[in-house]
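In the part that follows, the structures are each spelled out as structure tokens.
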Structure P
Amino acid sequence: MIGVGHLGRHHARILGTLEGVELVAVVDTNTERAAAASATTGAPAFADFREVLDSNIDAVSIAVPTELHRDIALPFLQRGIAALVEKPIARSLSEADELVSAARASGAVLAVGQTERYNPAVAAVLPLVTSPRFIEVHRLGAFPDRSLDIDVVFDLMIHDLDIILALVKSDVQSIEAVGVPVLTSKYDIANARLRFVSGCIANVTASRISKERVRKIRFFQPDAYISIDYAAQEVEGWRLVRRDGGRPSIEGGSLPVERDEPLRREIADFIRAVRSKTSPLVDGVAGRRALDLATRVAEKMGQN
């Protein structure tokens, strides 16, 4: 486990409890953090990832600042060692391409931590969203003490961009976007309006300067409305039921969701992919696709 800060310590916690997985090292340049993770998991602590690079390991999980993703993940992938890289996959498309190419050349599994894709509520909705015409997203959170090296599009909005791409299955035709740097030099609040070739329109808002915490996405399609509350892992679905000779009725309500920790599902999927030498749910190509759309959104904001 490389990087045991805010998110990495949860990776380490989960990796230390999965059946058939041995956590053999925790790495962090902050030696106090590394020592704390070592005390919790029992895994040896190191300050430099190069100290474990040539050891006998099967996989590595990387939760360091985005600017370091390429430099740390690349040498492992080149050695054929599977890597789970937190989102965004890299700080640029060229760096993402390097990681995808290295994984393809060595045959190593490359997974990207688009954690919301593993939310049980999202899994429950996948078979229901068949022909979305309008999507509305609000992802609002309080000002963080982390991820300030990237703006809110790459920190928060990219989760929803990834899910929208997975569900709409159509190319983006046009983008309108605006962002405001309120508390930092980066964009802290952003809105994007995406038009797809299919005709679907997605209106996506992300903020890290809100007092309330909201994480919701709503899908509207012919004769149906579906809503996800990511945080509560709750789903509502409503549909218009037409009857021959009678008035149509609206039916639906809460849908069953088997609640679970999305990060645990993400890491378990990565381990499954490593063992079976198959693709994870969110592979390097999917991570690169989400980064590409996030980059296009950020570029549009920069033009305003």
Structure Q
Amino acid sequence: MAKEFSRVDFRDEISKNKWKSFFLMFIIFGVIVLFGYVISMAFEPGYFFIIMIISIVFSISYILISYYNSDKIALVSVLAKKASREKYQQLYNSVEGLTLASGMPMPKIYIMESEQINAFASGRNPENSVICVTTGALDNLNKYELEGVLSHELSHIANYDIRYITLAAVMVGMISIMSQIFLRSLWFKSSNNRNKGIFVLIGIILAVLAPIAVYFVQMAISRKREFAADASAVKFTRYPPGLVGALEKIQKENIPEKKVSKAVAPLFFANPFKGIGSTHPPLEKRIELLKRM
């Protein structure tokens, strides 16, 4: 007997995944507050503020450089080339049609040499955005499937996902730096106060476990943004089977992994790597949810 699915509204899915992303961000913020409280109790409040200032300066400086050059870094890392309108007229027509329907500015279009069916979007805002499509996607997807993939990537741009993921990266970076400074400072700080000793022990546990925990939270945020982008793509095209068809072809393909930077991998439409710890939801879950829309 065929399995029956209850129908879902793409608007509800977009809202639900945005709220889940917000909640996960709140968890990371909560870890920062808890860790800061433990540090201030283990040493002195003034020492906590010094650690916070150093962490903020280093993490924001690093992330801002990446944020304002995210599109250039991503394109260079995969050796992408600007798509010629003459050679890729159909691709340009599809993107232009989707941007007109969604009211978005036209992104720059690039091509990446790869047999894998994939694509990614980058850029700090819709006015400074790029979409890169693999040659495998152009060769193997029909018009509706390709438009589904393009709509997904345009959704990332429209939802300011690069900005959102950057904020999460800043907060995760702060926790990592705070942990390193706290652990190293233990060599120079000592206290015979029993109460402070308890907070030092709690601080050590947090310094070891917090960076690992928030890393997995960060990946969970990325997965929720992927679900939201799928739902937003349906909003743009009003045709879920196109996106489903693309995901099913990716599910069936047996092509060696493309050697790309792990820092760029979360940007892709589908995870270019295999294994645990993925920033993308399982293809099966994405397909199942889209079939219910």
Structure R
Amino acid sequence: MTWQGSRDSAGNLQPNTKFPDMKALADYVHSKGLKIGIYSSPGPTTCAAYEGSFGHEQQHASTYAKWGFDYLKYDWCSAGAIYKDSDMRPVYQKMGDALRSTGRPIVYSLCQYGRDEVWTWGAKVGGNLWRTTGDINDSWKSMEEIGFRQLEIAPFASVGHWHDPDMLEVGNGGMTDDEYRTHMGMWAMLRAPLLAGNDVRTMPDATKAILMNRDVIAIDQDRAGKPARLLKKDGDTEVWIRPLSDGANAVAFFNKGSQPANVSLQWSEIGGKPPKKGRDLWAGNDFKPSGTSYSVAVPVHGIVLLRLK
């Protein structure tokens, strides 16, 4: 996020000495089969006091496209000193229009901490994702407070336009592996962008197993993009359900309590008959649902995530 240098005589922002050739950098990343993102602010400066895009929106958008960037995170930061919250929509629209005019598909990430009910207008200004909350930190308290508040706004997201409850803290050391599985599984149920916030160069196997679980990622990426909803709540436990594109359901059993909890689901609560197939996505086990209900032990601050067909 500290790539910016000074402007040339035409007002075009140049990278600093840490990033001497941005196009070469983008080309290198693309050669690895990856996409590359960049960071700016609608204010005069970014959060780290580097040059922002204020007054240079079209120039910046054209520059990002020329360099070959695929993603822009646009952080409110110093814009709060010159704009009111009620100005957010037209301010973000300006950059949205500028990005669209370049002809290059650039994913547009609105970072304004969920203020001004961004979920009601983010897609209209060209946003592909928008922060719904303040910054997360690597603790159960932070993740719990953010994650369990997201269901009420879930219906506002749609395919290509997603709520962003901030990055994943998985692997940063402040939570248990059970809590990290809850973090990852909840973000998948919420259709949230999965932005790894850890050092991917030094991941232990336990962290890799969480972040690279293909079954869980598939829930997040399901093409139907339908929202999850609360199926039932009992004390510190919650059960969420989310319909998937192939007719299956993702069902998440959460335990927010300080003791392990047994959580039950009556098949009548999801349509009556037992599903024909079941898979426990964290255990990696297939099972044959039977009887009239399903009961499972959920660890402290843990999750059990099922795919039922």
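Tell me which of P, Q, R gives 10 when you compute relative contact order in percent (Cα under 8 Å, 6 or more apart). This figure was derived from R.
To which of P, Q, R does the computed value 2, 10, 14, 13, 12, 11, 9, 7, 6, 6, 5, 3, 2, 0, 0 (P(r) over Cα pairs in 5 Å bins from 0, in percent, for residues 140-259 alone) belong? Going through each structure in turn, the value belongs to Q. Which structure, out of P, Q, R, was P(r) over Cα pairs in 5 Å bins from 0, in percent, for residues 68-131 alone calculated from, if the result is 4, 19, 33, 24, 14, 6, 1? Of the options listed, only R reproduces it. Could you figure out which one of P, Q, R the value -9500 for helix-only ellipticity at 222 nm (-39500 (n - 2.57) for each DSSP H run of 4 or more, over all residues; to 500) was computed from? That value comes from structure P. For distance in nm of label points 7 Å out along Cα→Cβ at positions 44 and 268, which of P, Q, R scores largest? Biggest value here belongs to R. Taking distance in nm of label points 7 Å out along Cα→Cβ at positions 52 and 252 as the criterion, the highest value among P, Q, R goes to Q.
Taken together, the values in this text are just the output of simple stated rules run on the coordinates, not laboratory data. Bear in mind the structure is a predicted one, so any value in this text is a computation, not a measurement. Cβ atoms are built from the backbone, for glycine too; each structure is taken alone.
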